[in-house]
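Please find the structures below.
What follows draws every value from the coordinates through simple rules; no lab data is involved. Remember, predicted model here, so these are calculated numbers, not experimental data. Cβ atoms are built from the backbone, for glycine too; each structure is taken alone.
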Structure I
Amino acid sequence: MKILEADLTWTGGRFESGIQIAIGEDGRIAEVGALGRAPDRRLTGRALLPGMVSAHSHAFQRGLRGRGETFPAGAGNFWTWREAMYALVGRLDADELRALSLQTFREMRAAGITTVGEFHYVHHRDPDAHDYAFDEVVLAAAATAGIRVAFIQSYYHTGAVGQPLEGAQRRFSTPSPQIYWEQMDRLAARLDPRRESLAASVHSLRAGSIEDIAAIYEEARRRDLPFHIHVEEQEREIEEVIAYYGRRPMALLLETLGTATDLTAVHCTHTDAEEMDRFLSAGGTVCLCPMTEGNLGDGIATVARKHPRSGAFCLGSDSNARISPIEEMRWLEYVQRLATENRGILRNEEGNVATVLLEAATAGGARALGVEAGRIETGLWADFAAIDLESPLIAGWTPETLLESVIFGATEEVVAATCVGGEWVEHRASVLS
């Protein structure tokens, strides 16, 4: 048993001093509180937060940083960016994928992210191999980086609604739900339960038939696995689904599945407000990726018309064009302030916005991924982000304003160290030292 003590520790609603955390040999939190023990690790000049969670990442897209950024005036960036993405997929080999994934996961750790939901769909070494060799490459990179990974294995069977895969998309191919679950079983047999877990996914309503989506979702529920799917990110996607099925994607999902238990819908940028409320009421979680959605010009999601239940929203780094959970939290709030009809909606019952944002960046993501993390509580994994209290970015903080100072005034440079399962990595010394 190791005893950890920081100057301040986030206890769920505030920072407190004198809090100690006992960490067992299994990497889990054994006790939290004023334990009165001699600490084995004293974090002087640091405050402890739960490790942050990117619930939606495509690690390979780190290779697009700075590319696909030129687009027609007044237009969104998505379709220009997609061309660059398919060009990257077409040339990607195992070495480049390993390097991009490792770079992404190391940047995440340095930014305070201790768990990533890696939404993976580039499966094969070449379009005709069907070997799923790239699945192992990404998992190995996560292990090297020391990040906790929920590997969201994505089913991708059609390139557009009802249309076959074309070109680079053929590297994404899974021929049937049966073959999908065979690969999931192979992955499950090689996972390290201390750091790795699985989640199920169909990429989107354009990547699989509604029958395949229902079948994979039902089997995921039987196996007690979370299920993730992109929903209503682009208006063209909505138009194609309406043309084929006669209903909008979210409405079609709800009618087909009958529930949203353990279901995370990613983006929901153009989801109707009433359908958003229906989805949340049915037990669903929405994963928002504010920086990617801004980068691609997608739009601003209407998060909810009433205060959401705890864990209803989480955050993802998606394309990893910029990796900073602090900035994702800030963007989430700021874009809602800019959307007049949503202004002030991200508040808890006490009127506090920062705690709602931190919940989305930690416990909300852990819940969506089925990972026992996201809070500093007994029984959960000992995953933490240590904040440098001497950083000039948050100068003037008090215990009452520290969380707001970090979220609204700092960058990832304020993260001094991170811990995954009790194992620490120092990322930067105090900028004043």
Structure II
Amino acid sequence: MKPMVKNFLCPKNIAVIGASEEKNKVGQILMEKLSNFNGEVIPINPSHKTIYGKRCYASVKEFSKNIDLAIIATPALTIPEILKSCSEKNIKNVIIISAGFSEQGNFKLEKQIKEVAKKGGIRLLGPNCFGVANPYLNLDATFSNSSVKKGSTAFISQSGALWSFISDIPSLGFSGFVSLGNMADLTFKDFIEYFERDKNTKRIVLYIERIENGRDFIDTCKKCKKPIIAIKAGSSNQGSKATISHTGSLATDFKIYQGAFAQAGIKQEKFLENAFNIAPQKAQEVKISGKNTIILTNAGGAGALLSDYCEEKKLKLIELKGGKQNPLDILGTANSSSYELAIKEINKTQKHDLLIIILTPQKMSEPEKTAEAIIKNCDRKKTIVYFLGGNSIQTAKKELKKNGFICFSQIRNSLERLKIK
């Protein structure tokens, strides 16, 4: 097992760069969720002396001992210099949570961090990444609303927010989770190799938007003795476009991927729910008056998968004004106010027959308040709501249904009884 890759999921200590006590900042959520970690957590922030009772360091270089893993949650433009500090400290494993790179067209900055990392001998996970989880070490370095129990399934995903959905379902257990983000360095190959050797892992599930090196990927999967299941976004024109704005992924022809999966011995599933054996929801009739559709989401991966499904059901994702993308991704940091502002803007500027609203339960999410905003601002005859998850969305889902809204907690089969006038 490659020792540097192993340290992403089995570190003895973790430095949180951008650590904070400010509610709902990513640095605060990481500190909160790492409070149960079996190892040592080292807060890094030059503006604080202590964070949650722990001594806080201005830089990783001030910490006297070795650091196994650094997690960066600071603005994108600060990261090249932070990586240089990590290199000087001889940190070999870095997760970049921060967005603002190729997924937003900033290829130059992403190239810069790759060059700095390579020069310093650093392996990067991300950027635009949701973090990692290893329940066997009480390690949860993500900002999902729920932490998961131990199990035998590993999940490697290009969408972090899909982890927020899946980890919220209490019946599921996991051996580990990895969010790849933009894959500036580490890819599916690296973590398939890790989980193939991991004694707690019995099967591996992949959510894929793109694969960098197809031959390496196929060879790695062929060698893997454990079952691999893949869900591929971008099977349609609409879904393919959605992946570009999510992780900077330009999806290749879907048939090429199907061939690669067959060659590699990978089982392909259309829906994420199938891969995790989640019990199906009861189908319900959906009636709308036209095909012109807008998707509003805090989860790019879920938006991409639903874009594929919409095209299959003959729903058309319309072009949005002002150069905005449809699905309209308001990011994982979105709270109820973010949703309300976006809904009001859509109602004011965009003619549409159907508004699909997706929420995955992240630490910043406010399901109940978001439900209130939807009830207040949306026409229930022109709105379908996807609150994806389990425990965290039950109250909000009940309130939406009470007010006459169609609300689903999974994507699978949700539009099977769709009727378009």
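Using the calculated result 12 for relative contact order in percent (Cα under 8 Å, 6 or more apart), pick out the matching structure from I, II. Derived from II, not from the others. Computed over structures I, II, distance in nm of label points 7 Å out along Cα→Cβ at positions 16 and 48 reaches its largest value in I.
Looking at mean projected area of the Cα convex hull in nm², for residues 208-327 alone for structures I, II, the greatest value goes to II. Which one of I, II has Rg/Rh (Cα atoms, Kirkwood Rh), for residues 168-215 alone, as calculated from the coordinates, equal to 1.02? Here the read-out was taken from I. The maximum of distance in nm of label points 7 Å out along Cα→Cβ at positions 120 and 312 over structures I, II, that is, the highest value, falls on II.
Upon calculation of distance in nm of label points 7 Å out along Cα→Cβ at positions 56 and 296 from the atomic coordinates, which of the structures I, II produces 0.8? Corresponding structure: I. Looking at distance in nm of label points 7 Å out along Cα→Cβ at positions 224 and 376 over structures I, II, structure II comes out largest. Looking at mean count of other Cβ atoms within 10 Å over residues 112-119 for structures I, II, the greatest value goes to I. Sorting I, II by distance in nm of label points 7 Å out along Cα→Cβ at positions 160 and 184 from high to low puts I first, with the largest value. Among the shown structures I, II, from which was the value 18.9 of mean projected area of the Cα convex hull in nm² calculated? The read-out was computed on structure II.
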